[in-house]
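The structures come next, written out as structure tokens.
Here, each number is a calculation from the coordinates, and none is a lab measurement. What you are looking at is a predicted structure, and each value in this text was computed from that prediction instead of being measured. Cβ atoms are built from the backbone, for glycine too; each structure is taken alone.
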Structure 1
Amino acid sequence: MDTKTQSLCRMGAYCSLVAGLCYGLMTICAFLMPASIASYVANEHYFTDFPRIQPVFIFLKILMLISSAAMIGVVATFFGLSREKNYGLMVWSSLMAIIGYSFNMLQSVQDMSMIPYLVKQYQHVDANTQHIIQVLGVTNVAWFILSLGLPGIWFIVVSLKALNNPQIPRLLVLLGLLWG
């Protein structure tokens, strides 16, 4: 194994470890979230439940930010280790994944900064303004199409390309397809 490959594998291993730890902690945080918060539906329950769960919510968003940055490292590693015959498709799918993870990072920062602010404002405004906040919502859930969908495409492409690679375990290919 040459120095470049060793460097890529080391970076990929560290990034995978960080992402895996973050995803594990994110799962625990998700189980701690009441349904009113997990749904992102801006209703009266959301605004009454959020203050008591805010620290866990902020921690979850920090974990999402870190895991997305780590997954960009994983994507870069896979790209660097990809076979030359897959170069074009790997460039495109890797860029899609990086864009998706970047939107996930942006969404996490926006949620950490805006949702606590909206919840605080909601407590101190009249019923009409509360209704407007509820109608507008606390976050744009359509961003999940980009922040989760684009990396999902990458997982599917990488997994399909790995099907005919004897060096990659079939279980890993199956897990990649399921994740995608």
Structure 2
Amino acid sequence: MAADKSNLLYLKAEKCFDSLTLAAGIFDSLLGGGVSSMAEYYRARNILREAETAYAETLKEAHKLLGPLPVYAAADFDKWRDDFLKKNRILAEFRDFALLQEELRKDELLGKWLTPEEIDIFLNKNFEDQQKGKRQLSHIKVRIILDKLKLLLEKVREQNKQARAKFHAAQT
């Protein structure tokens, strides 16, 4: 199931996931002893750059939808934002850990991007922190998505470094 076209947060996150998955696959092939070409390396590197851009845009969209309202926001923006978040099921409904875990495991988009085990790991990691300060537990879906994207991004960046070193060593 693809993200709703009006939901830029999930669309940008989906673009980032897709780009990172593609780049990781190419880097795996390059590092795994398959046919290595500079063209494939540059292709993977460019896809990684697209993923980095999509990640930055995802963060920006998350802040827009879940962050504090700007002082210049129209009076009806807060109502529109709340309606939008509920309509697109961006907010988590439950505050109880077991119910929240079940809700997240049943979420179609989270299930597309994360395994149930990964959902549990990120939920355990973020459950307490997401209730501190100005953070809200209802925003935990977005926190989990961002954490997974950040983890993938770090992995693919490391693959890029390894591939660059491999090609550099081959040229010398």
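Could you figure out which one of 1, 2 the value 3.6 for distance in nm of label points 7 Å out along Cα→Cβ at positions 94 and 118 was computed from? Derived from the structure labelled 1. Out of 1, 2, which structure matches 24 when relative contact order in percent (Cα under 8 Å, 6 or more apart) is calculated? The read-out comes from structure 1. So distance in nm of label points 7 Å out along Cα→Cβ at positions 62 and 142, computed for just one structure, reads 0.9; which one of 1, 2 is that? Only structure 2 yields this read-out.
Between structures 1, 2, the calculation of Cα Rg over 2.2 N^0.38 Å, for residues 38-125 alone yields its largest number for 1. Distance in nm of label points 7 Å out along Cα→Cβ at positions 54 and 134 was computed and gave 2.1; which structure, 1, 2, did it come from? Of the structures listed, the value fits 1. Among candidates 1, 2, the computation of mean projected area of the Cα convex hull in nm² that gave 12.1 used structure 2.
Using the calculated result -24000 for helix-only ellipticity at 222 nm (-39500 (n - 2.57) for each DSSP H run of 4 or more, over all residues; to 500), pick out the matching structure from 1, 2. Only one of 1, 2 returns -24000 for helix-only ellipticity at 222 nm (-39500 (n - 2.57) for each DSSP H run of 4 or more, over all residues; to 500), namely 2.
Hey, log10 I(q)/I(0) by the Debye sum over Cα atoms at q = 0.17, 0.20, 0.29 Å⁻¹, for residues 102-157 alone derived from one of 1, 2 reads -0.53, -0.71, -1.22; which structure? Clearly, the read-out refers to 2.
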